[in-house]
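A.B. asks: Next up: some structures, all given as structure tokens.
Where a number appears in this text, it was derived from the coordinates with a stated rule and is not lab data. Keep in mind the model is a prediction, meaning the values are calculated, not measured. Cβ atoms are built from the backbone, for glycine too; each structure is taken alone.
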Structure P
Amino acid sequence: MAKIIFDIETVGENFEQLDETTQEVLTRWIKREASSEEEYQVKLKDLKDGLGFSPFTGQIVAIGVLDYESKNGAVYFQNGGKKEEFEEDGIRFRSGSEKECLENFWKVALSAKEFISFNGRSFDAPYLVIRSAVHKIKPTKDLLSNRYLSSQKFDARHVDLMDQLTFYGAVWKKPSLHLVCHAFGIESSKGDGIDGDQVGQFFAKGKFLDIARYNVRDLFATAKVYERWAEFINLQN
């Protein structure tokens with residue numbers, strides 16, 4: 001498994017269940033900037049809906065890995081405490097706690113030399129590292145060694161397609177994976193009534209397998225984007 005594509009899905013904590021001090025820290029800037037009660041409520045809802053974007057107020061509910069060459073892989077996902085393991089079209093689904101999902105990911109990472117993601121340097125990789133620290137798990141590979149491919153470690157090359165397709169920020173407007181797929185004529189992972197912004201809602205409703213299967217679609221969409229980048233954009237070996 002020389003190359004693996006990886007992707008995570010996350011959900012936020014329940015704001016109402018946070019202690020008063022944490023709630024105050026999170027909402028301080030809203031109270032300061034909101035010009036009316038109506039604006040405050042709008043910003044507060046956005047904050048509550050966005051807690052899953054930070055590893056300090058959220059958790060990982062699915063981690064997907066895909067072997068680029070064989071197109072086989074696995075998705076490790078939370079399933080409400082229920083233990084489940086099965087295979088669909090070359091993808092192994094295995095449920096467990098967040099800690100178990102992380103442990104499984106880092107075991108797989110040991111066998112890879114190249115990691116492929118979409119926005120992984122800014123989101124997925126830091127999230128994986130912080131949540132691993134929460135559970136006292138040490139990463140087996142450094143996915144954040146250097147932003148530039150030419151300066152990265154030989155045994156943990158991380159191709160973040162967001163970085164590559166925006167040329168490390170030269171393209172000001174960052175596209176989503178869906179928009180990249182749309183531009184390249186690639187089937188998007190969005191569908192079946194779920195996208196990344198709705199993972200929290202699906203998790204709350206117990207639709208754990210829907211989240212896991214959505215994660216798998218993200219993996220395959222990312223793989224196709226990587227192929228386009230590697231063949232027509234990348235000028236380095």
Structure Q
Amino acid sequence: MALMLDRDPARAPAMGEADRGHAAFTRTGLALYDLLVLRGLCPWVWRCPNERILAAYGEHLSDNHLEVGVGTGYFLDHARFSDAAPRVALLDLNTRCLARTARRIARYHPEVYRADVLQPIVLDVGRFDSVALNYVVHCLPASWPHKGAVFAHLKALLNPSGTLFGATLVQGDVPQSAAATGLMRWFNTRGTLHNRADTRTRLVEGLEQHLDDVRVEQVGCVALFSGRA
């Protein structure tokens with residue numbers, strides 16, 4: 001189920017005990033996220049510049065869009081819609097992320113929903129033509145093939161031929177630097193990441209189980225993926 005938040009997402013009722021990865025998005029963490037993660041870790045350690053993620057928005061973003069795992073709203077704020085008044089919806093478990101992103105892109109008057117993507121999501125609203133899922137899969141506290149359920153849950157929110165696209169950190173069958181290896185091990189120990197067994201091969205298998213026209217491009221430690229309903 002998903003809870004629609006009409007006013008202040010930060011005042012929503014709790015949905016059970018937060019996972020440590022989810023809880024890492026504190027007020028302070030969100031204030032530093034763009035600087036430390038998007039401008040620091042992503043280009044210099046994970047070796048995937050933000051421009052590569054934004055290029056995926058340029059290719060797949062529609063004017064009827066759902067953003068899942070919204071973070072600080074950085075990518076939506078920098079993406080370009082073809083319509084001046086697109087339909088934009090936000091879905092996340094963390095109310096602070098929802099509140100911050102809703103304020104950041106207030107010009108789009110976003111719909112705001114709270115839900116756990118590892119559970120079936122029921123939204124009594126029209127479906128979407130595009131869904132973005134950036135830097136979420138590697139945080140999910142589940143193992144493969146159970147992580148693949150997120151693709152089935154989000155596919156149910158897509159219109160026919162709609163596109164799911166995103167990015168996630170993978171290990172195992174991709175090269176990575178000593179710094180990336182050490183940091184991922186540390187983040188996994190802390191519970192911020194849950195991607196010890198996340199490989200490009202498992203990601204492709206999970207996507208192809210639920211989506212058509214699957215594409216995966218490797219940029220450093222980051223797998224950029226897309227698929228159609």
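A.B. asks: Out of P, Q, which has the highest value for distance in nm of label points 7 Å out along Cα→Cβ at positions 88 and 136? Could the numbers behind the result be given before it?
C.D. replies: Numbers: P: 3.6; Q: 1.6.
The structure with the largest value is P.
A.B. asks: Hey, another quick one. Name the one structure among P, Q that helix-only ellipticity at 222 nm (-39500 (n - 2.57) for each DSSP H run of 4 or more, over all residues; to 500) of -12000 was derived from. Can you show the working numbers first?
C.D. replies: Working: P: -12000; Q: -8000.
Label of the source structure: P.
A.B. asks: FRET efficiency 1/(1 + (r/R0)^6) of positions 80 and 96 (r between Cβ atoms, R0 = 25 Å, to 0.05) computed as 1.00: which structure among P, Q?
C.D. replies: P
A.B. asks: Determine which structure produced the value 5.0 for distance in nm of label points 7 Å out along Cα→Cβ at positions 32 and 160, calculated from the coordinates; the candidates are P, Q. Could you put the intermediate results ahead of the total?
C.D. replies: Details: P: 2.7; Q: 5.0.
The read-out comes from structure Q.
A.B. asks: For which of the structures P, Q does the calculation of Cα extents along the principal axes in Å return 54, 45, 35? Could you put the intermediate results ahead of the total?
C.D. replies: Values: P: 54, 45, 35; Q: 44, 39, 31.
Source structure for this number: P.
A.B. asks: Which structure, out of P, Q, was FRET efficiency 1/(1 + (r/R0)^6) of positions 152 and 176 (r between Cβ atoms, R0 = 25 Å, to 0.05) derived from, given a value of 0.30? Working shown, then result.
C.D. replies: Working: P: 0.55; Q: 0.30.
Corresponding structure: Q.
A.B. asks: For distance in nm of label points 7 Å out along Cα→Cβ at positions 144 and 168, which of P, Q scores largest? Working shown, then result.
C.D. replies: Working: P: 1.9; Q: 0.9.
Once distance in nm of label points 7 Å out along Cα→Cβ at positions 144 and 168 is tallied for P, Q, the winner is P.
A.B. asks: When FRET efficiency 1/(1 + (r/R0)^6) of positions 72 and 216 (r between Cβ atoms, R0 = 25 Å, to 0.05) is calculated for each of the structures P, Q, which structure yields the highest value?
C.D. replies: Values: P: 1.00; Q: 0.50.
Once FRET efficiency 1/(1 + (r/R0)^6) of positions 72 and 216 (r between Cβ atoms, R0 = 25 Å, to 0.05) is tallied for P, Q, the winner is P.
A.B. asks: Work out the source of 3.4 here, i.e. which of P, Q gives that when distance in nm of label points 7 Å out along Cα→Cβ at positions 120 and 184 is computed.
C.D. replies: Working: P: 1.4; Q: 3.4.
Attributed to the structure labelled Q.
A.B. asks: May I pose another question? Kindly point out which one of P, Q the value 11.2, 30 was derived from, the read-out being Rg and Dmax of the Cα atoms in Å, for residues 48-103 alone.
C.D. replies: On the way: P: 13.0, 40; Q: 11.2, 30.
Derived from Q, not from the others.
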